[in-house]
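Undergrad: Listed after this line are the structures, all set down as structure tokens.
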Structure I
Amino acid sequence: MKGSEGIPQLKLETLNKVINAFPKAPNLHFSKMFGTNKAESDTIKWEIEYGSAGMTPFVAPGSVAPAIGLDGVGEGSAVAAFFKEKMYFDEEYLNNLRKLGTYASFEAAKVKLARGLRKLKNRMDRRREWMFSQALINGAFSYVTKGETNVSVSYGMPTTHIVTLATDDKWAAGSTRNPVRDIMDAQTVLSNDAGVRASKAYLNSELVKLLVLDTNIQALLAKSAFGNGDLFTRPVQVLGSLLNIDLTVYDELYEVQGWLMTAVAAGSSTTFTVDDPSDFEVGGIIRFTKMSEFNTWEDETISAVNKTTGVITVSSAPTLGFSVGDKVTMRKKFIDDTTFFMMSPTAADGMPIAELLEAPYGLSRRYGYYADKHDEWDPEGTWLRNQDKCLPVIFHPDTTYKLIVG
């Protein structure tokens, strides 16, 4: 009996039932907020609309009714993003799943399979979250399509909805900083442009600390019912009440991995090349790890990324030297330390502002997560693979607002 043949746990129908039964990664927000639909092909099209607070006009009795369309002011179009990943299980693992009368080994093998499938699923969930966060917060993102072609999709977020505060207004140390004013100004823009008020705001813990220590906010709360120390014991609730918004502290991060294609000289190299630069970003913390030595690594901050050449620049040269083939890992928060993000999940007409469109792929036109397997002959083993093809779409890009406060 070869490979996974005859093992019930590795039947395709079983794998797909299991992988789709896992709940979404628990701390992800944006990809859970909106619904999912199916697209007819891998070319995703959607209507873009700015403002949705229209009103039916008066007309004279007996006259022809004015016509309106379902179409918005424009159409977005992009090829769906495809992503997949696989994991290898060796002969020893397969034999433990086959053994009879060895309960402990059998159970250990089942746990290993469940952990592997869950890891694959969680990583797919995080990719969907990354796409949604980029679409909502930045109004655009890039990915690779067939033929290793880089594609950028823009959702039409108005430039007036991505605001970088002037130096004196920066929340950390600006001489004229006033976070409450900035947030109220953003609400006015959303109301004027889209007819909505942002009901949700996202920030990370570092920005919460800045707001809690802000003297303007402390002065306002000293004169309110929250002036009894609640700002420090329940900062999120108190700040949310002051700003009249559902405030969510979002510290979740994502991790991407690459391999050095050029050496990094100790104390002098600030630029280097990686095998795949597509997910590395400015501001991310990159960790250099020596593969030849145990627990030897160093962290630096990314200052520039060339997605075409694969060249990455860091702000300071590592004190250690690293060789071709050493690993680099970047960790970055979905909401960085300088971003205060506001949104209304629904437009003025009450409809959701976004959804995820799943595209068909494979000869059987599969939709959504799909697990399959491939057996190796020598050495004997099995690859488990998970795939997905989809794209988030934003129907109302004027219902989001990004404040860059630092």
Structure II
Amino acid sequence: MHRRCLRFENLLLLGDGGIGRSFLHLAESELNGFRRVLVIDKAPMRLPAGRKNAETVLADLSRSGVLGSFLVKFPYGSALVLNLTLGLDHLLLRRQAAGRGAGYLDAAAGSLAAAPAENRLSRLAPYWLTPLKTEAPHWLGFGINPGLVELAARRLLEKRAAGRRRLVVFEFDRLAARLDGDRVAVGWSPAGLIEEMMRMPAFFVEADRACESADNCSGRVRVNWREKDLEVRRVAHEEIYNFSKSRRVAAAEFLYVLRPEVMRLLDGDPKGAERRLIVPPPEVPVSGREEVGVFSFPESGGRPAGLLWREEHGRLWKRLGVNAVQYQTCRGIQLAVQLLQETRLGRRPGTWTAFSLPLSAADWRDIAQREARLGIKWLPASGLRIGRPPGG
């Protein structure tokens, strides 16, 4: 597609962490669609070799008006802000983008560091999702989860037109790596993982009601996955909040489990977990399997219909230099960038999630074709059975 057909000429990529670096590495085609790419972070950065349309800028985006000061350097309405930061107030960044007619895209809500006095998803999500008057689309949470799992959930709901459903998002991550000392490998931000598992009350939907646990930590649930019994955590996740707004969804939860070594750390002290958990550097080999699934149960019980995306960390590391969490998240972001740049959806202003975005039959066909080209492989799945919380 010629550049003149694209919606945005300039990309401002905020954040050079694991996902930001992976996106710069994986999204060559999408990045080539912009005239100019500006990568902004508060720490020194190094761009991938050969990336000629990009430059890096050191800046503290937590300071008032800093993003806006960059946006004024571009023609009004010509920029897309891709926010991959952790720990910033995403709504404040969106307000600055809206003030310059810029599009906006992120892969998850801001962390608790942006709202230290509040740890409840029931309060944080409405703030993050605050609608703004915009001349461009603002897409919130278009990674893997939130993001692609919401598109998968919509497919499952549409296939089962009669009756309301119980939606379960299930993630089983077995990433492993040999690290020095007592460090323990995880696939994404240890700070974000600790927030979800140790500092936020579990958020879920039950009997049509959004619920939160009383404790500032995730709840424990027993599941049987492919004939293996597991103790998993029921955690607060953005897509579950989005599901809670649908009349089709009677119940919903996000169930998460990692390797036993990681789960033991998450049972302990947050500061101890912070000290030991680490995303392996790019040069360190990784292994293990990552599985992300969405399951739709009949409201009255019974066998679920499911969609599962499985990837091998080691295979992706050898082929692309990223782990499976980074790969799946970036594929969701790449799909969103393509849709914003190359389809009518990029000209629809408003604040949208993957669960709320209005999609026609033609849009769904286009999305399916793009997913196939990107290697987003949802396959039919079953075999998930959910028990009671331990001791329940």
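None of the figures in this text is laboratory data; all of them are computed from the coordinates on show. On a predicted model such as this, the values are computed, not experimentally measured, just so you know. Cβ atoms are built from the backbone, for glycine too; each structure is taken alone.
Undergrad: 25.3, 85 is what came out when Rg and Dmax of the Cα atoms in Å was calculated for one structure; which of I, II is it? Mind showing how you got there, number by number?
TA: On the way: I: 25.3, 85; II: 20.1, 61.
For Rg and Dmax of the Cα atoms in Å, the value 25.3, 85 is produced by structure I.
Undergrad: Comparing distance in nm of label points 7 Å out along Cα→Cβ at positions 121 and 153 across structures I, II, which is largest? Mind showing how you got there, number by number?
TA: Working: I: 2.4; II: 0.8.
Top value of distance in nm of label points 7 Å out along Cα→Cβ at positions 121 and 153 goes to structure I.
Undergrad: Here is a follow-up. Using FRET efficiency 1/(1 + (r/R0)^6) of positions 265 and 305 (r between Cβ atoms, R0 = 25 Å, to 0.05), single out the structure from I, II with the greatest value.
TA: Going through I, II one by one, FRET efficiency 1/(1 + (r/R0)^6) of positions 265 and 305 (r between Cβ atoms, R0 = 25 Å, to 0.05) is largest in I.
Undergrad: State the single structure among I, II that was used to calculate distance in nm of label points 7 Å out along Cα→Cβ at positions 25 and 217, giving 3.3.
TA: Among I, II, the structure yielding 3.3 for distance in nm of label points 7 Å out along Cα→Cβ at positions 25 and 217 is II.
Undergrad: In addition: Comparing relative contact order in percent (Cα under 8 Å, 6 or more apart) across structures I, II, which is largest?
TA: By relative contact order in percent (Cα under 8 Å, 6 or more apart), the leading structure of I, II is I.
Undergrad: In terms of mean count of other Cβ atoms within 10 Å over residues 249-256, which of structures I, II is highest?
TA: When mean count of other Cβ atoms within 10 Å over residues 249-256 is computed for each of I, II, structure II gives the biggest number.
Undergrad: May I pose another question? Which structure, out of I, II, was distance in nm of label points 7 Å out along Cα→Cβ at positions 49 and 97 derived from, given a value of 3.3?
TA: Label of the originating structure: II.
Undergrad: Hey, another quick one. State the single structure among I, II that was used to calculate distance in nm of label points 7 Å out along Cα→Cβ at positions 241 and 289, giving 4.5. The partial results should precede the final answer.
TA: Details: I: 4.5; II: 3.3.
Only one of I, II returns 4.5 for distance in nm of label points 7 Å out along Cα→Cβ at positions 241 and 289, namely I.
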